[in-house]
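J.: Pasting the structures in now, so scroll down.
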Structure P
Amino acid sequence: MSRYFIKSGSAIEELAVGDRLGSGAVANVFAVSAPPRLADSAAKIYLDPRTIDVEKIGALVEKVPAKLWAVLASGNTYAQYAWPQQIVYGKSALGRGCSRWAC
C-alpha cells in the first residue's frame, strides 16, 4: 500500500490508512488508523492526484463551518457532514484530501 503524510506544524507525520470504506469515480476513502488523534477519521485518496485543487482544499481546511458539529442531548458530539481537516500528501508530495467522518 502507498504511504501518506500530513503536516503537523513544521513536522511531517505518517498517516496510516486501514480498510477501504468506499470508492467512487475520482477517489477511494480509507479509515485512518494513525496518528491516534485522527483515528476516528477517513482519508479521501484521489485516483489521479494531478487533478486536485490543493489551494481549494487548503481553503476548506482553514474555513470550517460554524455548524459542522452537532451536540446530542447526551452531550456527545458528531460531525453532521464530512469536511477536510488536513491535506494528505503522497510520497510525491502531491495533494490528497482528508475528511473526518465520525467522532
Structure Q
Amino acid sequence: MTTQIAANALVNYCRLGQMEEELEKLDTEDVISLEPNSAIIKEVRGLPHIIKKGQQFYEMAETFHKTGISDRIVAENFFSRSMKMDITFKEAPRSAIKDLRIQCN
C-alpha cells in the first residue's frame, strides 16, 4: 500500500469513527503510541495493547460533543493528521483534546 493510500484510509476511518478498524488494517504488530509527558501512560507498544488503550479511552468517555479530523499531510513515506475532540469524560468536566498522529509507512 502506498503512503498516499494509507494516509487517505487513515483519515477516512477516523472521520467515520472507526478507530479500531483503522488500527487493525493500517498498523503493524510492532506499532508504538507515544503520549505527552503529562499523560499517565506515556508509551504503549504493540497493536493489541494500543487497541486496548483505545477501548479504555472510549469507556471513560461520557459524551463526544464534536470531533474534527484534518486532511492528511504526506511527505515521502510519512504522513500525519490532527484530531480535535470536544468531550466529557465520566465524572469530569467537559474538555478539549488535541491529538497529532505521525506515521511512517
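J.: Given a value of 1.2 for distance in nm of label points 7 Å out along Cα→Cβ at positions 68 and 84, point me to the structure among P, Q it was derived from.
T.: Value 1.2 for distance in nm of label points 7 Å out along Cα→Cβ at positions 68 and 84 corresponds to P out of P, Q.
J.: Thinking of P, Q, which structure, once Kirkwood radius over Cα pairs in Å, for residues 36-75 alone is computed, gives back 13.2?
T.: It was calculated from structure P.
J.: Who wins on relative contact order in percent (Cα under 8 Å, 6 or more apart) among P, Q, i.e. which is largest?
T.: Going through P, Q one by one, relative contact order in percent (Cα under 8 Å, 6 or more apart) peaks for structure P.
J.: Out of P, Q, which structure matches -2500 when helix-only ellipticity at 222 nm (-39500 (n - 2.57) for each DSSP H run of 4 or more, over all residues; to 500) is calculated?
T.: Comparing all candidates, it corresponds to P.
Throughout, read-outs are computed from the coordinates displayed, never taken from laboratory work. Since the structure is predicted, the reported quantities are computational estimates derived from the model, not experimental observations. Cβ atoms are built from the backbone, for glycine too; each structure is taken alone.
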